[in-house]
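No value in this document is a laboratory result; all are computed from the given coordinates. Everything numeric in this text was worked out from a predicted model, so none of it was measured. Cβ atoms are built from the backbone, for glycine too; each structure is taken alone.
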Structure P
Amino acid sequence: MANIRPFQAYRPRKGMESLMAALPYDVFSREEAKEEVKGNPFSFLRIDRAETQFDDSVSTYDDRVYAKAAELLQSQIETGLFVQDDRPCFYLYEQIMAGRAQTGLVACASIDDYLNNVIKKHENTRADKEIDRIRHVDACNAQTGPIFLCYRNHAVIDEIAARTMQSEPVCDFISGDRIRNQVWVISDPEDVAAIRKAFEEIDSIYIADGHHRSASAVRVGLKRRQEHPGYTGEEEFNYFLSVLFPQNQLMIMDYNRVVKTLGSYTAETFLQALSRVYEIGPAQKEQVRPAAKGEVGLYLEGSWYLMKIREEYKSSDPVEGLDVALLQKYVLLDLLGIEDPKTDQRIAFVGGIRGLEELERRVDRGKAKAAFAMYPTSIQELFDVADAGRLMPPKSTWFEPKLLSGLFIHTLS
């Protein structure tokens, strides 16, 4: 039973959405963030990455940075750049990229559901990465970037969403990443109640993207509970900002690997070693994009090869059977000695949004020795791993488009 509830969002003043909404804070380096906010005093990145308001002598994690974020947010609320809805609502948020649409429900999820594993994880989090967002949320008294959740389709929610989207959206704009963004408000009490009841019939929700942000939101909620020992559970700090997508709306993109060395192998002996685990197709100049689970595209010394995992190396285990896990175990570890891909400098990861051309570019320019184009992990595989209480290897999933920050603000009190 999932506890998903409406909330009174602060949203950009009508007509300001395209100027204010911004890509998530963690897709930018500090230098990139500074460039992004130049010339746009309304960009939400000024709040999400408030170090952009200081020179480089001030640390990203300086107390002044978090105080500035809170000051900027409060100023935009006071001056009417953000306007709060007059009642708790659900919202529909649709993004269209290259003709493909995904539509999610903007709502608040329960920190208790996270703690009780109704909201399931498939990645570990690192405390050092959580601390920054804990301090940001706590200082701003608000969650500004939604967590990307997914769930198995429910007919009632689908019907309400389809009917709502027959009306005009309350905002419709193209963001800087060339994604069309549209928002609808669900405020009818009967629809709100029906959506809440439908989620009560759903026993599992899954974090697709945003493990660190969700962990940070929960930790702030627990901190507020300690500060308010008489809490009832209904306070806003018991919930965190989310966009929930039904399973059939989502597409996971490939998350590819490049290695900077072949160790003691030559290209020829590397192919020979790979052939013990994979069937290797003939060399070709045409790009190889895997078409099925178990296939990997290899780019090596200017040629592409199709690799198919041999039957005896397949696994029905929800983690060990993942294509990225098979590559990690039998190639990256066994052949190249890359034990921890999160920290080993010999490997890098390339999101599928950058295309196979980026893999070719890195190898052709000498920045990598070989590249592996992966078949995307499926939503069902994500569900299976989380349901088993297991964790995926690092960099197993790439979701695109990214949810914009600053379109919906959830205040904690």
Structure Q
Amino acid sequence: MGSGTWPRIVAHADMDAFYAAVEQLDDPRLRGKPVIVGGPSRRGVVSTASYEARPFGVHSAMPTAQARKLCPDGIFVPPRFDRYVEVSRVVMETFGRFTPTVEPLSLDEAFLDMTGAERLFGPPEAMGTKIRAAVREATRGLTVSVGVAPTKFLAKLASDFRKPDGLTVVRPDEVAAFLDPLPISRIFGVGPKTAPRLERMGLRTIGDAARLPEATLVARLGSLGEHVSRLARGLDPREVVGDREGKSVSSEQTLDQDIVGERAIRPWLRRSADDVARRLRAEGILASGVRVKLKTAGFRILTRQCALPRPTDTAADLLGAADALLPEFDLAVPTRLVGLGAFRLAPAGAAEQRELFGEESREKRRRLDKSLDAANARFGRGSIRRASDVD
């Protein structure tokens, strides 16, 4: 099928064993050996394991003590995050040579909207090949796996299909054949708790879910049923959200103890949403995009972001968008930092476009937020809080 029949062309580029690969790049003595990047303390965890270490069962987020038992000949290297950020900057700049719309998800992966780029780079297969070659050249040897598909969900699955240094293209007429045999757990938001529940319903593969009526899944699972049904059929309307200006307002919380799961993470997101919204109002600006940032116990930085349906400066709108992004993370992995950012900023007068429906309730939330701003400015930050914020 020709590339002109594609509704969108989305690439997902994922660096291969990024931290370990950087260590092997910088120290040729480590090449071809089982390199494990992780903290040296007793609570240390594996950040990344090279492909030579993975056959021993070593993987990210694993305690380093366990990794030492599994791979006694492994070479343990402390992480050098400044260096990883430096290389990541080169990688992201390389992606930017292919499209102005690059959505980073972490230091080592990003979505690229390649729609309309056929004249410059050729069909999707050629696009993926050129992205891989450009990254290898720019980094002097690092490899990246690329998936190209009509949607973000498919592209991310495809990039993992032939790792390392792989390229997988899923054409629009190949979506069902690609998805059908994959385990149901490969759907975003289907974690260790949800997967067994779906399997008890007889849904072991994505194809099983695709063949079940959406109404049946919704009746059994609520809103999650709609999410599972649509992704199982390859439906994913999310756009690639670029942030070329890099202007944002953010709030992050580094935690004293690692936390696990949405229930533990959400209160920290709520605090960040309040903080970001307060600063937006203080500066008289509105945001049209929201980004959630999590740092795992293994110091892996993960981000997800989305465009908002309308510009906002209210905590409720920011938190609502953040909640919708949480299913895209693996929340079973221990988390040590939670953050929320607002981007695509513009002055309130220029950015705001009022709508007939829903504006009254948004104005009420905005007035409440401003009242809280005034009270906290007078009596001290945190002196007055919403009842929902009191655990």
Structure R
Amino acid sequence: MAVDTQVPSEGVKIEKSSFVNNAFMRVARYTAVRLLTLFVTVVVGIYLTINIANMGGYVDEIMKASIRENVTQKILANPANKNMDTETRKGLIVKSIALEEKKMGLDTPVAVRNFRYLSNALVLKLGRALNMSSDHGSREVRLIILERMPATLLLMGTSQLFLFFTSIFFALALSRHYGSFMDKLVITLSPTSAAPPWFYGIFFILIFAAIFKILPFGGIVDAPPPDNVAEYGFSVLKHIILPGSSLVISSFFLSIYNWRTFFLIYSSEDYVEMAKAKGLPPKDIERQYILRPTLPTIITSFAFVLISLWTGAIITETVFLWPGLGRTLYTAVGLYDTPVIIGSTIISAYLLAITVFLLDFIYALVDPRVKVGSGN
């Protein structure tokens, strides 16, 4: 009897070990394939960005023309070169232009330089900006981004996180009172989100800055900045009200409407009706049977909100003269500053790839129906 009972026990152990090994191999295989796929996607996206930022070599022609014009005017305006004969002066101009083009890397073919940009960008060697500089005068793209990042995180963090959590809160409240006056009011006001944030920004500037003169037109702090920490913080708070409000108002009602509709769909499921029939408290039903099944979608939305904090609001920051990454990217596009454009893009691409990779595992943690690498 002892032998008979021991054999099934060993069989169970072998079966469990085999199951664990299969699960580990499945997850490892999925992780490797997923990482490779995301890496290829990032490489392709960055390379396309480089080509678009360089306009297929058209930016090089613009830069070469600018170099020729600047060098020629500089040499012709130099009194020391007035006594030179025409051929000598022309040779000096040609030589100086060639040196400037070599200094800017324009003597290298476009395709070669694009791949060089790509290899450097993938290891976060962002290089030096062509026409822009940081507040301290440095042209390193890394420093330019780092100096602009806090302003963008402050503006986007306060507005987008406030928008996200308040939208879910009000959407849950509306899903409990379907068809009420507030529910109909939100539905009526949801088309107001068709207007972009900068439209509301201009409207707010006209009212609160130009007419009532109670809030500043733009910037992040008064000029000159206050020396006192409390006064400095109050000044920043005063300056963030208009751009932050424009970002929130432009999406507020539509965001509530979307989440409210989403929660209503789950509220009508059979298991929710069953829970109501059992007499469970509304808060328990909402937490266990509505919010829990929607966690993957909520987490996904929150993850992409976090990514948007780093990208900034390009036109809104420009309208309010907000010294963030959005305005920096807008300026870089206008100045054809390819390294700055690539630097901003590579950071967003890496953040997006990492987020997409981690979300698959987070789904498996919050939803037992999801298995990593199962193909379901």
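When distance in nm of label points 7 Å out along Cα→Cβ at positions 131 and 163 is computed across structures P, Q, R, the figure 5.0 traces back to P. Quick one: P(r) over Cα pairs in 10 Å bins from 0, in percent came out at 4, 21, 29, 25, 15, 6, 1 when computed from one of P, Q, R, so which one is it? It must be structure P, since only it matches.
When FRET efficiency 1/(1 + (r/R0)^6) of positions 35 and 179 (r between Cβ atoms, R0 = 35 Å, to 0.05) is calculated for each of structures P, Q, R, structure P comes out greatest. One of P, Q, R was used to calculate helix-only ellipticity at 222 nm (-39500 (n - 2.57) for each DSSP H run of 4 or more, over all residues; to 500), giving -8500; which? This value belongs to structure P.
In this comparison of P, Q, R, the computed figure 75, 51, 34 for Cα extents along the principal axes in Å, for residues 107-338 alone is attributed to R.
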